[in-house]
Structures are given as C-alpha cells and as structure tokens.
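Enquirer: Below, each structure is written out as structure tokens.
Taken together, the values in this text are just the output of simple stated rules run on the coordinates, not laboratory data. Keep in mind it's a predicted model, so treat the numbers as computed, not measured. Cβ atoms are built from the backbone, for glycine too; each structure is taken alone.
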Structure 1
Amino acid sequence: MSNQLPLNSLVAFSMTMADDNEHRITDFDLPFYECNVHVYTNAAKYGAMGICEATVNAGDVVWFTNGNLRDFIFKNNTAGSNTKIVCVATVPTVYMKEMLR
C-alpha cells in the first residue's frame, strides 16, 4: 500500500508475532477515527515510541480514537507465545479528503 489514503473507509490488519520483538501494525502513516485491536491466543503488550508496557489479555479488545496506526507497537507479553492480533479501523478516504476541502 502506498503512503496515500486508502479508498476504503474500513481497514483490517492481522498479525501473528512469531518472535519477541516489537512490531508496528503498519509502516506507513494511516490516520484513523476509531480503531479496535482484538487479541487472540495469548496476552500482548502495546504502546508507542519504544515504550511497550501496557498489557491486553487474550480475548480482550482495546479501543482507540483519533490516532495514527503507524504509532502503535505490539509484542508478545510472554517470550515465545506467538500472539495473534487483529486490528480494524475506520479511516479517512480520498472521497472524504475531497469533500472537506
């Protein structure tokens, strides 16, 4: 995906963390209105800018409002646990950008 706004108003990302490093949901700027992150299989830690200490347990959902998906990082709460997360977000579209001009 390019650095331009997506055409869809809803985006979804799925990630299984097979190592114990911090991982971004996306490597490009992607502003959102609402975002929820579902955590499956094992607990995960999340945060931003190298501080990844907040914990969300397996089966829980974390909600965010008005941010940039690129800012979020996740990692396994327990070493070697291969945590799976799914992120779903509503994002600005090219259509909305044109309408707001």
Structure 2
Amino acid sequence: MSGGIVQYRVAWQREGSPTKAKSYGNNRARAESMLLFLQGHPEEATGHKRADVVCCDGWDCGCRGETWGERWDARMEELGDLPPLVFARIESRTVERWRPQ
C-alpha cells in the first residue's frame, strides 16, 4: 500500500482476563511508552525519576510537592493486585489514504 498511514496499538492480556487493546493512532512513541508501563517500568516510560516532583515544590499550586513515585504508587494501590501479564505487544497496520472516486 503505497502512501499508507501506519497505525499502532498496544494489546495485552493478564492472567485470567480477556485481551485488551488501546490505540495510539500514528504515534509509535506513545505506544512504546504504554508498553513500558504495562511491563512495570514507569521511569523508562516517562523519563521521570521516582524522586522527581510532578508539578512544583507544593507552594505554588497546592499539589503538596507530590513526587512521580508517590503518584505511581497511589495508582497501583487503586488498581489493587494485578494478575501477571500473559503478553504485551505493539501491533501495527497500514491504512490507505482516502482517494477521490
């Protein structure tokens, strides 16, 4: 397909659950970031260290100086114990451009 557009999605399955997928349009970098998150590597996915402050030191906006590590830990606590991943992968497809008829 000449002139096609490549689209990406991340597909994953956790033990005992059906396969899930999330589309990222033509943005492979976002798909790669999601894949790293699913595999338990938030620092690599975002480029932030656990000790980095999310917003400010807590005096400018009321965020209380939350760190990325605190934010990630709170999210994992909300999700509870997740079953292990069976698989996680990036999938792609090429979509042809629209043509006048």
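Enquirer: Rank structures 1, 2 by mean projected area of the Cα convex hull in nm² and report only the one at the top, that is, the highest.
Expert: Comparing 1, 2, the top value of mean projected area of the Cα convex hull in nm² belongs to 2.
Enquirer: Then there is this: For which of 1, 2 does helix-only ellipticity at 222 nm (-39500 (n - 2.57) for each DSSP H run of 4 or more, over all residues; to 500), calculated from the coordinates, equal -8000?
Expert: Matching structure: 2.
Enquirer: Using distance in nm of label points 7 Å out along Cα→Cβ at positions 28 and 92 for the comparison, can you identify which of 1, 2 gives the largest number?
Expert: On the way: 1: 1.6; 2: 0.4.
Top value of distance in nm of label points 7 Å out along Cα→Cβ at positions 28 and 92 goes to structure 1.
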